[in-house]
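Next up, some structures in structure tokens.
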Structure I
Amino acid sequence: MDGGRTVLKPDSSARYTVLDFWALWCSPCLAVLPEIDNLAQRLEKRPVRFVLINCDNTRSRAKVRSYIRSKGLRAGVLLDPSQGLLRYYGISSLPHLLVLDSAGNVVDRKTGYMSGDELLLEEKLLKLLDK
């Protein structure tokens with residue numbers, strides 16, 4: 001969010017990383033953001049990292065920052081204005097959610113959002129953590 005570059009790499013303290021790809025123009029994305037943020041707070045003592053990845057262009061940085069603050073979102077936010085991560089993971093529509101294991105392998109993915117999807121994600125994560 002500060003304009004610097006960040007390398008998204010495995011986090012040794014997290015067994016799983018949830019990447020939530022979203023954009024300001026995407027209504028379903030905006031609906032799921034608070035739910036994912038709440039899930040991140042519920043699982044904060046578990047080895048799961050949540051990263052909200054905004055895919056708007058660089059001109060939207062101030063709007064993204066303002067939106068995050070206005071909603072009180074606490075999960076980490078990264079910007080992908082060149083959409084390099086979208087291409088890397090083969091994502092063609094938003095919202096899109098990926099669950100990565102500690103080696104960076106995709107273990108689950110979900111496109112779109114319906115109310116209650118965050119509860120299904122929580123259930124999946126808890127099952128993965130119990131393995």
Structure II
Amino acid sequence: MAAEFPDPDMLAVAERVARYIETLDPADIEGVFADHDVTIIENFAPYRFDGPAAVANWSSGMTAHRKQTSKLRHVFGDPIDFSQTGPRAYFSLPTTWTGTFHDSSFTETGGWAFVLIKQHETWRIQSYGWAVTSLTVR
């Protein structure tokens with residue numbers, strides 16, 4: 001019988017990316033992304049990060065994107081639309097971010113679409129896309 005939800009190891013790589021976005025600590029994403037063919041879609045320029053330097057470029061972009069935010073925290077909803085075929089898996093992950101931006105509190109909701117690949121006996125992110133579905137600034 002096929003699983004209905006991502007297993008804990010799959011969710012752990014998503015958690016590590018979210019933790020990296022909160023902390024910007026490179027240790028949080030060590031070994032999280034696939035060895036090759038990584039593509040990341042984000043809501044900051046240049047929006048699409050791919051090629052051999054995808055992760056490094058995304059990390060630099062995230063650092064710049066985060067400069068005016070603080071107290072960033074995430075909460076995941078239940079994974080949606082999980083499927084797995086051999087060493088590849090897909091799922092969507094609703095996420096709520098809270099924090100401050102320019103000294104104003106904000107809540108951002110959205111979702112990640114993850115494609116994982118099994119490499120070196122672990123699940124790694126081959127691609128993800130982030131989409132904001134609502135933003136409230138107070």
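Every read-out reported here was derived from the displayed coordinates using simple, explicitly stated rules and does not represent laboratory data. Please read these numbers as outputs of a predicted model, since none were measured by experiment.
Which structure, out of I, II, was helix-only ellipticity at 222 nm (-39500 (n - 2.57) for each DSSP H run of 4 or more, over all residues; to 500) calculated from, if the result is -6500?
Comparing all candidates, it corresponds to II.
Of the structures I, II, report the one carrying the highest value of relative contact order in percent (Cα under 8 Å, 6 or more apart). Provide the component values of the computation, followed by the final result.
On the way: I: 32; II: 24.
Checked I, II; max of relative contact order in percent (Cα under 8 Å, 6 or more apart) sits with I.
Of the structures labelled I, II, one was used to calculate percent of Cα pairs over 22 Å apart, giving 36. Name it.
The structure behind it is II.
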